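Take a look at the structures listed below.
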Structure 1
Amino acid sequence: MESENITILLDGTPFSCRLDPVRSPQTVEALLDALPLSARPVQWGGELYIDVPFHRDPERATTDLHPGDIAYWPPGDVLCVFFGATPASTGDRPVPASPVTVVGSLEGYGRIARLCPVAVMDVRGGT
């Protein structure tokens, strides 16, 4: 399966994203099947997240993240966009509350902090 492109819009501002179905094929497939999504995101430091209508067991779960990573958090069934340090971080890199399944990456994550607080996160197929 080749990489898939999606678009995440934060209050209408688009961000191109590349999903990685090789790293987490079941979670990427579930995410694509659930699109489109639209919700008010919750912010946790340098992380925005929204509920998703599916549950998947962890795939290659990790806490080793970089700004711009997009991940699924199995304990909460949420899609996370990491753009900076979180309350669990000890440096500049984001650290999730517990291990996440990384599903892809977002381009231009440095612009997200200027948009916060975000009222609506939309996730759409294609770019």
Structure 2
Amino acid sequence: MEKTPPTTKLDTTTQKEVFKMRLIDFSVSVLKVCQKLRKDPTLWSICDQIIRSSSSIGANVNEAQGANSRKDFANYFQIALKSARETRYWIQVIERYDSKNTDMKNIFDENENLINILQASIKTLRSSL
């Protein structure tokens, strides 16, 4: 059985970059779905809301890089988590309104994964304060 090499700074940096790219991909996925949903005028304002909340997740994670302290860094992640929870709400509204929309299932699943990552990150950050 092979031993897993110890985590290195490069590994951590790579993980952070992968997470940032995942956040961008998530925002782009939401934009693409909303482009389709905008054909129904009833969903225009909902699309505006979900675009704002979903893109805010990545924006706050990136903004955390300029934080002045670990506490400030954790606060940006907390804001990103709140945005992810808001995004969850808008996804559920769209799913309830248009139950045949299969695109929202993938977005919902990825949003749940992002929530779990953010919660774990916040827990780790807070334990080291």
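Here relative contact order in percent (Cα under 8 Å, 6 or more apart) was derived from just one of the structures 1, 2, and that gives 36; the source is 1.
Thinking of 1, 2, which structure, once helix-only ellipticity at 222 nm (-39500 (n - 2.57) for each DSSP H run of 4 or more, over all residues; to 500) is computed, gives back -3000? Only one of 1, 2 returns -3000 for helix-only ellipticity at 222 nm (-39500 (n - 2.57) for each DSSP H run of 4 or more, over all residues; to 500), namely 1.
Taking Rg/Rh (Cα atoms, Kirkwood Rh), for residues 61-116 alone from the coordinates of each of 1, 2, which one would give 0.94? The correct label is 1.
When Rg and Dmax of the Cα atoms in Å is computed for each of 1, 2, which one produces 13.0, 36? Among 1, 2, the structure yielding 13.0, 36 for Rg and Dmax of the Cα atoms in Å is 1.
FYI, it's all coordinate maths here, none of it is from the lab. Just so you know, these numbers come straight off a predicted model, no measurement behind them.
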